[in-house]
Structure 1
């Protein structure tokens, strides 16, 4: 598969990926495949093929989710990303066949992106690795606030929060940041002093739009 009309946005959390995908699609009359768009996959997920993505589907007690060790949490996130890539690659041919430019907030790996699209069709957006850890529960996302409530219900909320943040630190490590930074794709670093429009202009230039 090779996607000539797809543009991929990768990078770290809190770097503006979701915002840029929405703005690009709006300005260029394209299709926005926003964060977790793979949730719209029409097929039934088999537990043997997608053990990480079906973990929460089959979870009976969400306190088990937050009680996992930091390494277990990271391993689950890494596994879920690999499984999301499989689903995205199943969905994208139909989406791209509509003839419009497609802007994708993606889980597809750096290595796979090099194979399926022109190198200038992927942009990396990065924020300081500490930001996703420090501000994870600041957003009003229902999912994040639900997890916050689960942590607060633990016998020792402070210990539970410390455990969860250690998992976030593993996921948002300097090593992960450096892999994106040196991926070979164009990179834009989050700048709090830039407006959405200014950032969009940089992204458009990097993507040749």
Structure 2
């Protein structure tokens, strides 16, 4: 069973999500509440579903940044604004879904994030791509990656987890980790969101 915590200040949405997940037989909602106090220091969760706006006018980006080293954070929000999406990912969220997304998309997102992958729906991926594709000073064209590093980066752009990349490339996960570390140094990126953005830009240039 995939252990889930749900933090959302809208009772109707939270209870509806609890019912949906508990009925699948695949997920178990072990914690549920209107604010982050419900977590009470617990760290054995597979996914933390977190409303981006918890009864306030500002997104809870600081909370995401503090929680993401301890939890696989999946943001759930009524907002599909590009800034909210980008800022949540930069803060450390492993995925982002909107409250209007279909139920089957939520379960797919949870499976992906629980496996420490990264998840966006196709619509949100388009929004993110448009946001990241805006012209910015870019030192990457002069950066050359080794063939296996390029292959690794291409799989990252497709949303595969490091374990999945290792299986597809026929190598150990530790080797994938080494490729990732070298790619980050060469492309001068600090986190997973920046790495995905760099991967998407390199793919776009080849089209």
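Taken together, the values in this text are just the output of simple stated rules run on the coordinates, not laboratory data. Because the structure is predicted, anything quoted here is derived from the model rather than measured. Cβ atoms are built from the backbone, for glycine too; each structure is taken alone.
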Highest-scoring label, criterion being mean count of other Cβ atoms within 10 Å over residues 122-129, among 1, 2: 1
Label whose coordinates, when relative contact order in percent (Cα under 8 Å, 6 or more apart) is calculated, return 35 (choices 1, 2): 1
With mean count of other Cβ atoms within 10 Å over residues 18-25 derived as 13.2, matching label from 1, 2: 2
Winner on distance in nm of label points 7 Å out along Cα→Cβ at positions 98 and 186 once structures 1, 2 are ranked, highest first: 2
Test item: distance in nm of label points 7 Å out along Cα→Cβ at positions 162 and 178 calculated as 1.4, pick one of 1, 2: 2
Parent structure of the calculated result 35, 33, 22, given that Cα extents along the principal axes in Å, for residues 26-129 alone is the read-out and 1, 2 the choices: 2
Which of 1, 2 leads on distance in nm of label points 7 Å out along Cα→Cβ at positions 106 and 170, largest value: 2
